[in-house]
Structure 1
Amino acid sequence: MISSKMTKLAQNNSVIRAMFEEGNRLAAEYGRENVFDFSLGNPNFAPPEAVKNALIDVLNSTEPTEIHGYMSNAGFPAVRAAVAKSLNRRHGTAFTENNIIMSVGAAGGLNVALKTLLNPGDEVIALAPYFVEYGNYVNNYDGTLVVVPANPPAFQPNADALAAAVTPKTKAVIINTPNNPTGVIYSETSLKAVAAVLEAKQKEYGTSIYIISDEPYRELAYDGVPVPYVTQFYRNTIVGYSWSKSLSLPGERIGYLAVPGEIDDYSLIFEAASIATRVLGFVNAPSLIQLAVARCLDEDTNLAGYDENRKLLYDGLTKLGFECVKPDGAFYMWVKAPDGDDKAFAIAAKKYNILFVPGTSFAGAGYVRIAYCVAKATIENSMAGFAKLAKEYGLGK
């Protein structure tokens, strides 16, 4: 028999990936243009031209043994220094290369952080709705995921509910803003309230409680809504980042952890996290793409394209009578299931070749997630099917 943990994971494979595979099946049957797959957060927009130019420049101007050889576990010092300088300029931090660990995407970074922090039985709090894989990551290290219930309709963190969830076993709280799946950006007021709760609990229990801020969507914020930098409000914060969304590079698996020097046990945590990259088998983040992204730190994502999709989908769905949370960030629409049954709603949509993910997968029952990082035409052409779906549920009368 294989590992009992992996047996369970294999039996409960990600609903998001399952919907993606269903989209491929339907596309083969009906034609790709007749299937409206909103299941996976896979950016449809190409990376900036500067990324390609940076890759070419690195290959042409750097010694091959440097590009393709081993390096420090934490990544190239010059790359880490460039990332630190960029963060300092944008957020008023005081990072150096010794606060940055290059990671294999945000997922790799979160696993490194959890591997570093958790002992068996330690608790990690997630604020619902949350990215489905958090539970798997915590389970990897024999931790326990504690879920704070969702807080509709605003879906901002509920400080009282968080306070009730913290125990002497709490080691970390995962925060994801802009949020997947809701598209909500946690406000400065909300983050200060979260920080106040955790500061009080640290004093009460005599423990260190770390915020792990998962930030792959930081650059995707609309209408000038600010995305507060969590280290400004809470000292024991570790930031995980990925260029998967900001530069449309999900397949390259490149990101970083920012470990501020003022956190409790900084030196030990930084050293252990650097070793965790080896223990987990990454060894280090991919070398070529490290060197390339260091030259693209001021590049912008196609925010206008995402915003156009956001408005098109939101206006189209609300006109049909669907109730949506208008996203301030990321590229997801959080839509209320008309009868409260998100799984049945997703099944009904498949009759019209529309695929989205039930909110139950994110501990957000009663809603569904629609990823609008697709071609504009996909949204436009899906509206006829959404109109039939609305009619089926008696909306828009």
Structure 2
Amino acid sequence: MDKLVIEGGVPLTGSIDVSGSKNAALPILFAAILVDGTADLGNVPRLRDIQTTLRLLEMLGCDCQREADRVLVTPGQLKAEAPYDLVRTMRASVLCLGPLLARIGQARVALPGGCAIGARPVDQHLKALEQMGARFELEEGYILGRCRQLKGAHITFDMPTVGGTENLLMASVLAEGETVLENVAREPEVVDLANFLVACGAQIEGQGTSCIRIRGVSSLQGAAYAVMPDRIEAGTFLVAAGITGGELLLRQCPFSDLEAVILKLQGMGMSITTTAEGVLARCAGPLRGTDVTTRPHPGFPTDMQAQIMALMCLAEGSSVVEESIFENRFMHVLELMRMGAQIRVSGHTAMVRGVRRLTGAPVMASDLRASASLVLAGLAARGVTEVRRIYHLDRGYEQIEHKLNAVGARIRREQE
């Protein structure tokens, strides 16, 4: 198992290219199950979750070819089973459920795993698919689904769910008749999936709003499509500029998709502006505390909560973070406190009192975004920080130590 060893205290300066979005690429890869022909996908990041998805697609009967950031997926004789050994490592594996039901009328998918940040049940996926004619049984840790032909339906989610919206989008494009999805997730990654499906011939309206309409078609054709840039990776690098007192130019940065994050960072004292080359971020003066409540898009993303908390640790005054999405997403707090942070947690709320400096220490990553927050804290800390269990980090950040070292960081990967 690897760890990152970080010698902190160096302002980061230079340019970073933002990779393709993991959270957009994963559902788009599963959507390739639906096409006749080949899905030619560009800007696909090299991540552990992407490799797991490609292995799963191959087990489901797809031919997958990869060269650099380009992936070709061609469905063949499709199989119905997504086995536990793969699904347990990645929650997004449940996104094969909708495409398999739409394409071959059956699916046997292991209950998913992934980051330990909360229960995130799939009941909304199943309830919605049942309204379209699917029937489900739970059998030895597997979801067993069957249908003859999915039928269009009017579905209202109990609450916005990104995975549920994506699964139903994919199931609906080949369903008979019209499907209306209400109270859906509005995240940019959902929009990117819908845009890929439209490029393949799907009839979809309303993506990016709370109501999406899909008119089923008889088949989808292969298409070339570039995955959107990763807004969470970009947001992480914006924080890296602020926490180290540096200046970074982010190329391919999805500025408009980061509005809630950028407004908070600017309120804390950072300068973030668009230029002809990308987005320029620097620390314009002393950092100030702020308050953040995580919300579904267009609110502040839960996937940036841990990173901005690391920045709050060095801001003047007090900050308050309210986590309203996942019930178990403060596991990075104790590790930040090992580095000298002053944080008090009460239920779903954390109060952060800024300190003058953080000090390097051995810390343990508990999930993907917690890993990123500890790397950020290590970049700013005095002394050496060891971030252990970074397999979480490798699930969502493409060569993060190489990108950061190229702009002045001192990070090396070692075996524990």
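Throughout, read-outs are computed from the coordinates displayed, never taken from laboratory work. Keep in mind that what you see is a predicted model, and the values were worked out from it rather than measured. Cβ atoms are built from the backbone, for glycine too; each structure is taken alone.
Which one of 1, 2 has Rg and Dmax of the Cα atoms in Å, for residues 107-282 alone, as calculated from the coordinates, equal to 19.6, 59? Spell out each step's value before the answer.
Details: 1: 15.2, 43; 2: 19.6, 59.
Comparing all candidates, it corresponds to 2.
Quick check: 150 is what I get for volume of the Cα convex hull per residue in Å³, calculated from one of 1, 2. Which structure matches? Kindly include the intermediate steps, with their values, before the conclusion.
Values: 1: 150; 2: 125.
Structure of origin is 1.
Thinking only about distance in nm of label points 7 Å out along Cα→Cβ at positions 203 and 355, which of 1, 2 has the largest value?
The structure with the largest value is 2.
Have a look at 1, 2 and say which one yields -8500 for helix-only ellipticity at 222 nm (-39500 (n - 2.57) for each DSSP H run of 4 or more, over all residues; to 500), as calculated.
Working: 1: -13000; 2: -8500.
Matching structure: 2.
Once distance in nm of label points 7 Å out along Cα→Cβ at positions 43 and 75 is calculated for all of 1, 2, which comes out largest?
Once distance in nm of label points 7 Å out along Cα→Cβ at positions 43 and 75 is tallied for 1, 2, the winner is 2.
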